[in-house]
Structure 1
Amino acid sequence: MSELHRETRAVHLPVPQPTGSRPLGVPIYQSHLFSFDDADALAAAFDGPSGAPFYSRLGNPTVRALEEAVADLEGGAGAVAAASGMGAINAVLQALLRSGDHLIAQQCLYGGTYAIIQDLAERWGVAVTYVSGDDPDEVRAALRPETRILYLETMANPTTQVTDLAALAAVAGEAGVVTVVDNTFAPLLCRPIEHGADVVVHSTTKFISGHGDVLGGIAVAATAELHRTIWQQSVELGASADPFAAWLTLRGIVTLPLRMERHCSNAQYLAERLSGHPAVREVRYPGLPGHPQYDLARRMLSAPGGMLAIELHGGRAAGRTFVEALRLAVLAVSLGEAKTLAMHPASTSHRMLDDAALAAAGFGGGTVRMAIGIEHPEDLWTDLDQALTKAL
């Protein structure tokens, strides 16, 4: 290149290709374009999600490494990474639904999911039926010839209801309906595809990345056909994951098994101690024998998870006092971080609902959702105990 002008050489910088060794970690391919020597090879790259990278909205090596890693963890045929959990959910729903279709969904859903389902109903005329999520006959009765999707969550937020994925997915499968499962609460703990799910979605922002520094989402398909369908919609939607965000998420996956073990053991320890506190009316945690789905959780999950909910005797006022009195745990939304997070739905995410509406949703004004972190359990208990004392 020495014969070229400096202006041209500045534009055409050399791109090093390692020889004789390889990187131990996945490199960040922070490039939106990839060049070819062969026109036919470039044309072939347009054909699908496994083609050679040529434009990062359609595929990027760092993003693809994340997709392959999560697809492997979930036992799927392929995955599509997105810029957020909602990006992944939108890609799936818009890929599989058309105007006039029917969707069956669990009643207690993540608020963003509920919002997009309602939007699809209003904009596209998608009919929606909500079910409890624990009765196969209820799903069977809701089926219509135009039903296309059964949408479930492994564990409901904030009630910690555990869904019998195998029983409900079997009903959907018999009718040719695609079962989509949000497994954000239970990475590694549950593999919904093994229980009959066709698509698994995650907000990788949560447990999978685990460090509170990245937004991301992913959809894992059980078949190559579904993978291609969702990929095509994601490309058109423009919800593709950023390479740096994908790299941060890959970094998080390395410690995911260790972190999930600690999240779960801490949650179990705290749930047991919280059960005996005079300020606490009820503890909802799948690892406690009194949980309605305790036996199901033992069959379906390798561990009960890092999420729990407590209902305080003092109602709304007690819930708010408790979260504001915390000193180690953090008053914040989201979940799956190293730090323990707490939120009071009645004064935040569900503040528009009165007590009757909250009860209909399955929890009360004194409910506090806790995403248990990986701190030392005794330090967490000391903090929770002092805050609960103030809420008495």
Structure 2
Amino acid sequence: MISTITRITKSGLLFRNDPSIGMLTYSPYTGLVHAIHEDAAKAVVEWLDTSMSVPPSDVYSDYLWGGWGVPPDEIKHIMPHLLPDAEHWTTLPVSREVIVVNWLLTGLCPLKCIYCYAEDLMRRENLEPSVEDILPISQAILALNPLVVVLTGGDPLVSTHLKLAIEQLAGRVGIIVDTSGCFLQDEHIELFKHYNVAVRISLDSERPQINNGQRPFASSKYVDESSSGSAGAALSALCRCLDASLSVTVQTVATKKTTNDLPALGDKLYRLGIRSWRILKVAPSKSKIDIYPRLVGTKTDDGRRLTGKQARGGYDFMFNKIRIAAKTVWSGKMAVQVANNDAPNAVVLVGPDGTFYTESTVRPEKIILDEVNPRNPDPIAILPRLNMSAHTERYLNLSMKNID
């Protein structure tokens, strides 16, 4: 019987049986989650544990072998992340268990992004965890049996607890670190390599002026860290991670100012050697709600309200161009994920103080997942507050339909 508890295989990939899906697997070599149909789940686990010398079919080697069986550059990428293929599934899967937990390890950050959705949990010393908090917070996260934990913030590279948090999670879940790249040090790179941590670095535009405008430094004391701003810091970190053969993803927030340039950014990333790109449509937040209409494009910069097709901006059109480019121009060699953020309660967030949140469906603010046990939520009690269909769609890339 396939384990219902997240387990690491000899290949380095992690998996978890999911009664609603079959099997979920996460590759630290790509930073991606895939669903394996129940028909092949047992055979795939045996292969990942290397008791079989060959995969059950070429489909699985095409998408899951990179990084341990073949070089990462040889791997193919499927949209959406359903194996053996989307046609094999009669209905789109919906997990009944949390797939990914986002742990805001710190509220400290060198940047002050104009769209930051976590601003209400940041820059507050009373929320910052102590070293004694890390173990109980990690245990509470692991009690939800996620497949992946994303260490984010703030910027986790600023946290003095990053190594401890990784040590508590390693071997039990997949680990992804979200960062601006501003404070990437050699010791971080060695830490990530040792524990097979995937890295996501934020870059919104190929034009430094636009990127730096959306992602300015929080104060003048950080400006000297990079003469070319947050864009220069991100590109430097990307190159260092690539040189160290780390699994690295570029994470881009699409706003009105960046959406039209996304295909050009994708081309630059592909030529740079990036093989994983994640795009998030800008989401509303309580602290930024006054400027959200201008960020998303429902209002002009001078405050005039747009209507009809204009109010939807160019997201659908440009996202479709990216889908086509992923299959044709980049030949399936760069994984592309798009999250439209249409359902706000699709994510599980853990604040720096250990409180578990999701986003409200009524107001642009966060709500506590379990009011009775805010720092140690009941896995059953949190389900009514989560949109598990949108949660599954987000992490299996179900919005990325196959292009004929």
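Read-outs: derived from the displayed coordinates by stated rules, not from any lab. If you're wondering where the values come from, they're calculated on a predicted model, not measured in any experiment. Cβ atoms are built from the backbone, for glycine too; each structure is taken alone.
Can you say which of 1, 2 returns -12000 when helix-only ellipticity at 222 nm (-39500 (n - 2.57) for each DSSP H run of 4 or more, over all residues; to 500) is computed? Label of the source structure: 1.
Given a value of 2.4 for distance in nm of label points 7 Å out along Cα→Cβ at positions 233 and 369, point me to the structure among 1, 2 it was derived from. Source structure for this number: 1.
On distance in nm of label points 7 Å out along Cα→Cβ at positions 89 and 337, which of the structures labelled 1, 2 is highest? All intermediate terms of the calculation are to be shown ahead of the outcome.
Working: 1: 2.0; 2: 1.4.
Going through 1, 2 one by one, distance in nm of label points 7 Å out along Cα→Cβ at positions 89 and 337 peaks for structure 1.
Determine which structure produced the value 4.2 for distance in nm of label points 7 Å out along Cα→Cβ at positions 97 and 265, calculated from the coordinates; the candidates are 1, 2.
Working: 1: 4.2; 2: 3.5.
Source structure for this number: 1.
Once Cα Rg over 2.2 N^0.38 Å is calculated for all of 1, 2, which comes out largest? Don't jump to the answer; show the numbers that get you there.
Numbers: 1: 1.08; 2: 0.93.
By Cα Rg over 2.2 N^0.38 Å, the leading structure of 1, 2 is 1.
For which of the structures 1, 2 does the calculation of FRET efficiency 1/(1 + (r/R0)^6) of positions 49 and 257 (r between Cβ atoms, R0 = 25 Å, to 0.05) return 0.00? Value 0.00 for FRET efficiency 1/(1 + (r/R0)^6) of positions 49 and 257 (r between Cβ atoms, R0 = 25 Å, to 0.05) corresponds to 2 out of 1, 2. Structures 1, 2 were shown, and FRET efficiency 1/(1 + (r/R0)^6) of positions 217 and 361 (r between Cβ atoms, R0 = 30 Å, to 0.05) at 0.35 was computed from 2.
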